[in-house]
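Below you'll find a set of structures to go through.
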Structure P
Amino acid sequence: MRPVQRFSDEYLDRCREMSPNDIVQFLEDFRRIHGKHKGKSRLISIKIPEHLLTAFKAKAALENVRYQTQIKRLMKNWLVES
């Protein structure tokens, strides 16, 4: 069973008064906070053009970094950049 989150009338009124800029700022702050969260990993499948993957792996090897680690680093940086 999922927990139910309840909001007070005051909170809902305050949310209705938020401007689009306030909402965007809230979402950006939420993204930054949760972008740094470490949780368990999930296996995914993704199609990448062979030439791109080969070049990416080669560059990662030159920089002495695992290519999957670099992919995760790029994803994380993209989420938290300003």
Structure Q
Amino acid sequence: MSFQCSICGKGSIKGHRIIRSGKAKKEGGIGTHVTAMTKRRFFPNLQRVKALINGTVRNVMVCASCMKAGRVVRPPVRTWKPEPKAA
């Protein structure tokens, strides 16, 4: 199972961490310069939630933006109580 949303398919993307040195021109320096760029990955905000999928309750990985948008159908709350054991 890859690290991506089960509903929208949002996954991780590549990027860089940029390291700069120097003093900004508006602060009286000669300007900042990029001294290093290291690779990194940006991950989506995935949450493991119980969702109603095709009539069954399943645990799925869903991003927070899908949960906020209401694309996840949560299962109904169980109200029954277990029967008391006969002595």
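Points to keep in mind about this one:
- helix-only ellipticity at 222 nm (-39500 (n - 2.57) for each DSSP H run of 4 or more, over all residues; to 500) derived as -1500 - corresponding label from P, Q: Q
- Answer label among P, Q for the case where FRET efficiency 1/(1 + (r/R0)^6) of positions 10 and 58 (r between Cβ atoms, R0 = 35 Å, to 0.05), calculated from the coordinates, equals 0.05: P
- Comparing FRET efficiency 1/(1 + (r/R0)^6) of positions 2 and 34 (r between Cβ atoms, R0 = 30 Å, to 0.05) across structures P, Q, the highest figure is found for P.
- Looking across P, Q, the calculation of distance in nm of label points 7 Å out along Cα→Cβ at positions 26 and 74 that yields 3.4 traces back to P.
- Sorting P, Q by Rg/Rh (Cα atoms, Kirkwood Rh) from high to low puts Q first, with the largest value.
Bear in mind that the values in this text are calculations on the coordinates, not laboratory data. Please read all numbers here as calculations on a predicted model, not as lab measurements. Cβ atoms are built from the backbone, for glycine too; each structure is taken alone.
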